[in-house]
1. I have -0.45, -0.52 for log10 I(q)/I(0) by the Debye sum over Cα atoms at q = 0.15, 0.16 Å⁻¹, calculated from one of the structures I, II. Which structure is it?
2. Looking just at distance in nm of label points 7 Å out along Cα→Cβ at positions 32 and 64, which of the labels I, II belongs to the structure with the highest value?
3. Taking -6000 as the value of helix-only ellipticity at 222 nm (-39500 (n - 2.57) for each DSSP H run of 4 or more, over all residues; to 500) derived from one of the structures shown (I, II), identify that structure.
4. If relative contact order in percent (Cα under 8 Å, 6 or more apart) is computed to be 37, which of I, II is the source?
5. With mean count of other Cβ atoms within 10 Å over residues 48-55 derived from the coordinates and found to be 13.2, which of I, II does the value describe?
Structure I
Amino acid sequence: MKLLLNIFGWITVIYTIFAVIFTLLTTYLFIYIPFFTNYFSIQIGLLMTMLFLGMRFAFYERGRKRTIYVSLCLFFIMGCIFFIFSSVH
């Protein structure tokens, strides 16, 4: 289970990095990729990354570290969901 969470976590981190790069390149008109013309891809990447990191911290950390990290991940998840449903693209 820990290996699976780590793999999915790293996959979402890599996706988020590429989403940020491609969105910036598309925004400043260096290249044109239709999926990256707005911030939706970054929002989804950040949401999934925080979800997997939060689950990893909730399952495998102990003590105060667990509480703080899971709370921060949940804060970012709620922010992403708010902006997705507010149609901030």
Structure II
Amino acid sequence: MKNNADKVIEVLDMTKINIEEVNDKLNKGYTILMAFEKGENVTKSIQDGWSGYLNAKVELKEEKENCGICGCGKPANILVYVWR
């Protein structure tokens, strides 16, 4: 379950935010709804409930085609909650 439902921000274009900004928001207690391409690493993080790259908990919200842009620049097909 995501950490803070009152402090959720959406980042649907991952190419427009850097990791420092993500870390800052997570450190301030925000839950971030992020768009990703469902690849091997993202799938493993969702299964584990943890992202080592983001150093944060993760939970799948939904699978949805063309829901944003992944940080790799490809179209995103999943939405994931991220929080600390």
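Laboratory data are not the source of any read-out in this text; all were calculated from the coordinates shown. Just so it is clear, the model here is predicted, and its values are computed rather than measured. Cβ atoms are built from the backbone, for glycine too; each structure is taken alone.
1. Working: I: -0.62, -0.68; II: -0.45, -0.52.
It traces back to II.
2. On the way: I: 5.4; II: 1.8.
By distance in nm of label points 7 Å out along Cα→Cβ at positions 32 and 64, the leading structure of I, II is I.
3. Working: I: -27500; II: -6000.
This figure was derived from II.
4. Working: I: 30; II: 37.
This figure was derived from II.
5. Values: I: 20.1; II: 13.2.
Derived from the structure labelled II.
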